[in-house]
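These notes open a run of structures that come right after.
Derivation of every value follows stated rules applied to the coordinates shown; laboratory data play no part. Note that the structure is a prediction, hence the values are computed from the model and not measured. Cβ atoms are built from the backbone, for glycine too; each structure is taken alone.
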Structure 1
Amino acid sequence: MKTVAFIGGGSFGTALSTIVAAKGCRVNIFDIDQEHLSRMEADMENKDYLPGVKLKGDYHFCRTGEEAVRDADFVVFALPAQHVRSAISAAAPFIRKDAVITCISKGIEQKTHKRMSEVIGEYFDLDRYVCISGPSHAEEVGIGVPTAVAMSSRKEESAMAMAELFMNNRFRVYLNDDMMGMELAASLKNVLAVGSGIINGLGYGDNTLAAMLTRGCAETTALGVVMGARPSTFFGLAGIGDMIVTCTSIHSRNFRCGRLIGQGYSPEDAIKEIGMVAEGMYTAEVVHELAESLNVEMPISDAIYNVIRGNITVEDAMETLMGRPMGYEMDYL
């Protein structure tokens, strides 16, 4: 059977590991936090980030990244987006030349504005890289709730190999050849999830949430199209599918972080309270900078960014958005 290495011991990587372990694969897990890794090994459970999901199968908890990846057929980077570069640069010399690689981070690198495939492309041939995205809460994947995601690669053979690795009767994979669109949709929806949480925390209702998500989807599609993505991708699993689960569920760290802000927490205190990385809090700055540089109007994303930065209050943000001049709904297409 195949060996699958997971770099990072977070919730989603752990959930995905249960799928391949159940299929008889050897699972190597490395995390820079060795105490966390030791607890996982002792408990055969990730009690810190995915409690209640027992780890059954051929698991190996590795003390170095080299140990985890050197014999792996597949390597999964399961880290926050802002830590991907350092992890990949450390692991790259030890990864087999024929290994298929994926990164499950849903974010854009700050300062460089690079998508994860662009970061990874600095270290590996993208023909063996696969992007995975879609509505897939770790808490549900880990217990076998039926889930569907999309995968994309520059080389279809790589996407098919990764799809076959993960597909089972509870985890379905579709192929999508618009990797840029998938990465952008996955990243930008995290900003909207912070906004949806703010709306919830303020006590606003379904009308407000539906309006924000619809217009937010319009904004993200507009930016994606300007950058070269296909509009249809933003209405697929990596787009509206992922947006629905991330923007409406208590499982979502971005949603929970936003809800705390809506309830009166400062952005800094909200992040501390969540205790895990909420990608949207960092992606908001990247989206703001991209929108400005590409001259794309994104009032909702901009309002969320300014709330996170402490430039405006949540009440002022809502007042500004509701008071904008009237326009045509479909101008973004």
Structure 2
Amino acid sequence: MASRQALRAVAVLGLALVFLLVTLPATGAPAFTPRRPVEWTIPAGTGGGADIQARFMAPLIQKYNLAPQPFIPVNRSAGAGALAFSYMIEKREDPHQILITLDNLFFTPLNQEILMPDRTRFGWRDLTPIARLLLDNFILWVHADSPWRTLADFERAVKAAPRGAIKMSGTGSRQEDEIIMVLLEQTWGVKFTYVPFPGGGQVAAALVGKQVEFTVNNPLEAVGHWEGGRVRPLAIFASKRLPDPKWRVIPTMKELGVNVEYQMLRGIFGPPNVPTEAVAYYQVLFRRLLDTPDMADFIERGGFDKAFLAGADFVRWLEQKDAVVRSLMEKAGWIK
């Protein structure tokens, strides 16, 4: 145990030294370091994946001495994240503001474009991309008391049920949870009733409380309920099973004959026109933070794919993801 602690101490020291060397220009003075607390906006409600992630990561930044100022998470969930995105746009050039992003970064602007065409439009291109950190997964969950023990059980039941009789809770309206539901509807020729909530925590609670029959909660949002014996996973919407033994028991939708896949962004953005030296600072900070033992445990427990991207590679990925989301919304009949 002592040797393990010593190795961790050496690793942390090395991490700090590398971070310092990367952020020091030739003059010996940091190109950018926060001069006041960094406000970390969360475009979703409490208890959801983005909220849990930001609130887990923020204190680690201080634990590993990666920044001289604290990072303060603030939830701004109204309008499926529209409030958060508008807030960030107003903070133009402020390097002490960052945003954790999920896929409402793509869905919400497209929804506003259709539903409120007279309002000023915004999108991810109005912000400053910093880094993709993780890719989050979706799992089809039912209550532990449910008679459906397999995806085949569930499929037979929903096909036999009256249209709209089986309810699903999800985060927001016309967002990633609902698009997955619509893809299932189109694949099976059924109709569900969608019940929106402001965050993943409330979505999971609705299933635990038997207000709905199923959800597609992210692993991190439901793992505590799974461990507590309150919910049951039937399948994961990923291209392959997760590697960790805890999650590896869950089959993919595709291997069960249902061709529906979806993963979600967990990334970091800044306001418009953030100085390049601040962008570089945060890229180094989050790259190093992802490599800490605490984050390795978090990634494993939360069923994430570690997927760091920055710079032009991240922007190219965003362009592709944006096109995929638009295509899915067209397939759902939400936009033309």
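Ranked on distance in nm of label points 7 Å out along Cα→Cβ at positions 130 and 154, which label among 1, 2 comes first with the largest value?
2
Using relative contact order in percent (Cα under 8 Å, 6 or more apart), single out the structure from 1, 2 with the greatest value.
Working: 1: 15; 2: 25.
Top value of relative contact order in percent (Cα under 8 Å, 6 or more apart), among 1, 2, belongs to structure 2.
Kindly point out which one of 1, 2 the value 1.2 was derived from, the read-out being distance in nm of label points 7 Å out along Cα→Cβ at positions 170 and 186.
On the way: 1: 2.2; 2: 1.2.
Working through the options, I get structure 2.
For which of 1, 2 does mean count of other Cβ atoms within 10 Å over residues 194-201, calculated from the coordinates, equal 27.0?
Values: 1: 27.0; 2: 20.2.
Traced to structure 1.
Suppose Cα Rg over 2.2 N^0.38 Å works out to 1.03; of 1, 2, which structure was it derived from?
Considering all the candidates, the number was obtained from 2.
Given structures 1, 2, which gives the highest value for percent of Cα pairs over 21 Å apart, for residues 50-201 alone?
Working: 1: 49; 2: 56.
Looking at the calculated values, the largest one is 2.
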